[in-house]
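K.L.:
Below are structures written as structure tokens.
We did not get these values from a lab; they are worked out from the coordinates using the rules stated. Small disclaimer: the values here were computed from a predicted structure and weren't measured. Cβ atoms are built from the backbone, for glycine too; each structure is taken alone.
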Structure I
Amino acid sequence: MRLSEVVQILARRLDVRPGRVSAIASRLQHAGLLPITEGSRRYPPEIEIGHAATLLLAVIGDRGLGCVPDTAEAVGDYRSQDGGRLADALLAVLRGQAQPGDLIVKDGGASATFNGHHIVFGNPAEDGPARFVTGPTLAAIAAELAGAAPAHADAVAAIARIRNC
């Protein structure tokens, strides 16, 4: 999938301006965390699902453009009590290998429900700013990254909402 398509998916699903997601992606590209267009090719590069997960982590953990690469790596490296990384858990969700649940990212850590289990990654702050992504939203993002049309991804999100009731 092209980077520009992933930017549009994340912007729409996370309700973030596309320009902001694009600026975050650009910072990740210049840090070597996302591929850059090579040579005279003018179209956006193809990215893998792992790159999409990195971009998603950077958007969720956004603390300013000056620290995008560090933020993406820090948020992705939040660890659960058994040593699992948030980046790996989120990648499993995006690949369809784990059932998505709600995700709350705060300074120092995250709280998530994946595969029906509550998992704390890192040491989330008691209060302060937080970014919340619902399980249905993650399900819709995963569906679109797998090639589903937005309307079909909406149906996946609706089914996820029914399951979670």
Structure II
Amino acid sequence: MDDAVARHMRRLRILVLAFLAGFAVAAGVMIAVPDPQSPALPQAGTLFWGLAFLAAVNLATVMPSHAAMLAGARRVFAVGRQPERLFAAHFAAHLVALGRVAAVAALGLVLFLLAGHRDWFWVFWAVAASATALLWPSRGNVIALLDTPGDRPKAPTH
């Protein structure tokens, strides 16, 4: 079981590092790109707040959707005790969560391209990069994933 956990942890860490490398590339491109020559949109402030609301809703629902994606796999694991399937479902849920977080940085890029505000890109980028770093897998979380309700001893009732 320890080998399966170690393999899964390695895959998750490579996945998160790939997303963080993507953020580094986006930052490099943003530094290299000159400011747009066209004037900012007159509705730039409204666009910022609309996309900020969309990003906040997206980020607020990342972990609940991650848990929902794992619910069925955890029930199957409780019966069959096959960690490979549970780890595959966990990897897929983590990939979706990271993609949703990366979408926040993409919203910042849209703001830069439409409104010409480089600082707004950096705000969205920083939030997305921070959320990606928070998704860094820990061994304790992966071990807790393998803990099923049937494994816990029942407390004596008085």
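K.L.:
Distance in nm of label points 7 Å out along Cα→Cβ at positions 35 and 123 was computed and gave 1.8; which structure, I, II, did it come from? Walk me through the numbers on the way to the answer.
P.N.:
On the way: I: 4.0; II: 1.8.
Working through the options, I get structure II.
K.L.:
Looking at structures I, II, which one was helix-only ellipticity at 222 nm (-39500 (n - 2.57) for each DSSP H run of 4 or more, over all residues; to 500) calculated from, given that it came out as -27000?
P.N.:
Derived from II, not from the others.
K.L.:
Taking 30, 59, 11 as the value of P(r) over Cα pairs in 10 Å bins from 0, in percent, for residues 19-58 alone derived from one of the structures shown (I, II), identify that structure.
P.N.:
Computing P(r) over Cα pairs in 10 Å bins from 0, in percent, for residues 19-58 alone on every structure in I, II gives 30, 59, 11 only for I.
K.L.:
If Rg and Dmax of the Cα atoms in Å, for residues 27-98 alone is calculated from each of I, II, which structure is the one that comes out at 20.1, 61?
P.N.:
Clearly, the read-out refers to II.
K.L.:
Where is distance in nm of label points 7 Å out along Cα→Cβ at positions 75 and 147 largest, in which of I, II?
P.N.:
I
K.L.:
Relative contact order in percent (Cα under 8 Å, 6 or more apart) was computed and gave 35; which structure, I, II, did it come from?
P.N.:
Label of the source structure: II.
K.L.:
I would also like to ask the following. I have -0.68 for log10 I(q)/I(0) by the Debye sum over Cα atoms at q = 0.17 Å⁻¹, for residues 51-130 alone, calculated from one of the structures I, II. Which structure is it?
P.N.:
Corresponding structure: II.
K.L.:
semi-axes √(5λ) of the Cα gyration tensor in Å computed as 24, 20, 13: which structure among I, II?
P.N.:
Working: I: 24, 20, 13; II: 40, 17, 11.
The read-out was computed on structure I.
K.L.:
Which of I, II yields 3.1 for distance in nm of label points 7 Å out along Cα→Cβ at positions 3 and 107, as computed?
P.N.:
Considering all the candidates, the number was obtained from I.
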